[in-house]
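Below, each structure is written out as structure tokens.
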Structure 1
Amino acid sequence: MRVLLITIVFFILLANKVVFALGECGLACSLSGSTISEVTLGDKFGLSLQYVYTKMGTIRDGDNHIGHNALLDEIASDWPDMPESTKSFSIPTRMIMQKYTFTGSYTATDKLQFLISIPYLINDMDMKMRMRSSMGMDMDMKHEMRTVEGLGDISVMGLYTLRESEIGHPAEKLMVGFGLKTPTGENDENNESGKRVHAMMQLGTGSWDPLFIINYMREFSPFVLQGNLFYQVATEGDEGYEFGDQISIDIIASYPVNAYISPGLGLNGLHTGSDKDHDDNFSRPETSLLDNPDNTGITAFYVTPSINVKIPKTGCGADLEFQYPLYQHARGIQQVVDWRILASVGWNF
């Protein structure tokens with residue numbers, strides 16, 4: 001328990017120094033989940049496929065919810081009644097982010113494992129725009145962005161077991177991991193008008209980011225308690241955009257009903273820093289809510305009920321999770337996560 005308490009304190013200390021971003025999930029959903037799944041339990045190899053469906057629609061100004069029309073009314077209230085040229089401002093009304101992540105593991109020794117995670121992303125967004133002509137007439141227009149789809153940023157990581165009380169069936173286990181997110185996903189996608197697609201809709205970041213993870217597991221029969229601490233050091237991408245550093249913490253309690261079924265409940269914290277657009281390739285704050293680095297950085301906490309099912313006499317298992325926000329504090333005005341579904345299947349052999 002001492003290790004778990006240290007992990008929690010470490011998170012709190014960091015949370016006061018760094019701030020949060022990028023779809024409110026980023027790598028934490030896939031890599032943190034992999035460390036507690038079947039993919040790491042094989043004698044030599046493990047494979048998993050995870051699917052994440054994220055629904056975003058709510059807009060928050062700090063802690064407060066603000067409606068789409070109310071936000072556009074507020075923006076338009078600062079425009080001249082009859083501007084010299086047309087004024088316009090667009091906001092997202094609905095965003096669906098889907099991610100398929102294939103993860104493979106290789107057990108080199110009793111204490112050392114290697115992971116590689118390969119994501120495939122599908123991002124869709126609906127927008128609403130308010131326009132005011134030079135004659136003082138307002139008009140609202142709805143439109144859908146074209147789907148942005150393709151390979152994301154591949155990550156590699158090494159996991160080292162610092163403590164394991166029982167080989168094969170540990171009552172306590174502590175692992176640390178170090179890795180790197182590579183810039184394999186495209187980050188220069190353009191829309192129909194030739195302008196850059198919003199940074200958070202891009203498939204990659206164009207940056208090489210160091211990754212760190214701590215995983216602790218302890219059995220308190222019949223319960224199993226697990227904790228994950230994940231930290232991503234974001235660096236500047238080749239298009240000049242730099243996402244904020246990301247910290248996530250997960251505490252999961254599960255109860256094995258029998259040898260094959262384990263319901264669980266998780267609490268998840270997420271905290272990221274503000275983005276920076278060094279070359280102004282993605283910044284259009286006068287006309288777009290999303291294209292404004294001042295509207296980045298968020299702290300969020302989620303509750304996640306889950307169920308794990310193991311297939312008898314195989315190394316196969318499946319997980320289903322539903323994640324719902326308990327608290328979200330946005331820096332600036334942002335569209336935030338309404339809910340998220342995570343499903344995965346893994347094999348070890």
Structure 2
Amino acid sequence: MNPPALLRQHPRASFATAALLVLAGYAVAIPWLAQHRHEPLPDWTLAIDLLLVLPLLWWWLQPAPRGRAAGFGALTIALAGIWIGGWLLPAENKQVWLWLEPLRWVVIGALVLAQLALATLALRQLAAVAARRRQAGRQGQVLPGLLETELHAALDAQAARTARLTGQAVSGGLPWFKLEARLWLYALAPQRWLAGTPPAGERWFGVHRQGQNLSNQMGFVVLAAVEIPIVHGLLHLMAGPLVAGIVTALSVYGALFLWAEARATRWRPVALDATTLHLRHGLVDDIAVPRAAIVAASLHGGPAPTRTKGRLRLVGMGRANLRLALAPGTRLATLTGEREVHEVFLGVDEPERLLRALTEPGTQPA
């Protein structure tokens with residue numbers, strides 16, 4: 001196999017290796033030239049590599065036919081290169097970068113717009129769910145289903161519309177948009193909505209009590225909330241209002257994520273139906289495991305499992321108490337893409353009940 005074809009077989013690893021080599025080279029060359037040659041590195045060379053060579057490499061590595069998604073990825077890499085170059089270059093080296101650095105705010109603007117769009121979608125979905133549930137309540141009915149199921153359906157419909165308009169399938173970024181939408185959903189939704197009945201036809205198993213999982217998470221939420229005003233005041237005095245504002249905004253977002261993660265831990269149960277084990281753990285994990293792929297299940301009472309290739313650990317801030325062995329060659333769709341998994345360590349509140357349910361030939365509603 002020729003080298004170009006080999007590189008295209010592993011586009012992410014190939015690009016990451018090339019990008020790290022380029023950045024490492026400049027990180028060494030810039031201070032070395034200043035110290036030994038007493039001359040600055042021309043920043044136009046860095047601009048060519050970060051804004052032209054690496055984006056084109058990313059575009060070239062994508063499978064043909066390369067559509068708008070590949071072009072958008074190349075543009076994103078170029079905008080990220082402006083940030084990285086501004087961080088690598090000392091002030092006296094900057095000439096081209098004096099013209100490029102204002103474009104950094106394009107990245108911030110895009111991120112803010114994406115956050116606002118997802119928050120708006122979550123709020124609209126919440127309002128629609130509230131209206132349907134009030135209507136069902138007046139009719140004496142209870143609507144089944146996790147709120148996020150409806151939110152995911154809205155995102156899937158939007159992705160389908162975008163694909164029809166652009167002619168390019170929306171695939172790789174959709175799980176990340178769903179994660180961000182779940183963040184706003186679990187951060188904003190009233191508890192009485194989150195406590196709704198999980199999807200009909202499934203058994204569900206909580207994950208918040210095992211190993212004091214939820215209690216540990218709430219402790220970090222409290223610590224983050226207490227820390228933010230203190231750090232903001234210190235940064236305001238030591239580094240100025242701009243730095244303090246940026247750090248505080250990021251800290252508030254991080255605290256919001258911790259709060260949503262804790263609520264998701266409480267209200268996103270692991271679910272089991274006749275064909276699939278739905279592994280939900282906090283905000284991030286949403287993995288479907290075919291029951292046919294589970295070849296063995298056993299209680300786990302030993303030490304905490306370490307990270308290794310082919311292993312998933314879904315315990316939150318608790319502990320693993322159930323081990324699932326999967327058939328060789330099993331591939332699961334995760335947030336970062338499909339990967340081969342041969343065993344899963346899981347933390348649930350009632351591992352014995354889930355173990356019994358997995359051994360049954362089918363699962364009926366609990």
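Read-outs throughout are calculated quantities, based only on the coordinates presented, and are distinct from any laboratory measurement. None of the values given here were measured: they were computed from a predicted structure. Cβ atoms are built from the backbone, for glycine too; each structure is taken alone.
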**Report entry** For helix-only ellipticity at 222 nm (-39500 (n - 2.57) for each DSSP H run of 4 or more, over all residues; to 500) computed as -18500, the structure of 1, 2 it came from
**Finding:** 2
**Report entry** Ranking 1, 2 by distance in nm of label points 7 Å out along Cα→Cβ at positions 152 and 312, the structure that comes out highest
**Finding:** 1
Query raised in the report: Where is distance in nm of label points 7 Å out along Cα→Cβ at positions 48 and 128 largest, in which of 1, 2?
Result: 2
Query raised in the report: For which of the structures 1, 2 does the calculation of Cα extents along the principal axes in Å return 74, 57, 49?
Result: 2
Report summary line: distance in nm of label points 7 Å out along Cα→Cβ at positions 88 and 336: greatest across 1, 2 for structure 1
Query raised in the report: Once relative contact order in percent (Cα under 8 Å, 6 or more apart) is calculated for every structure in 1, 2, which label goes with the largest value?
Result: 1
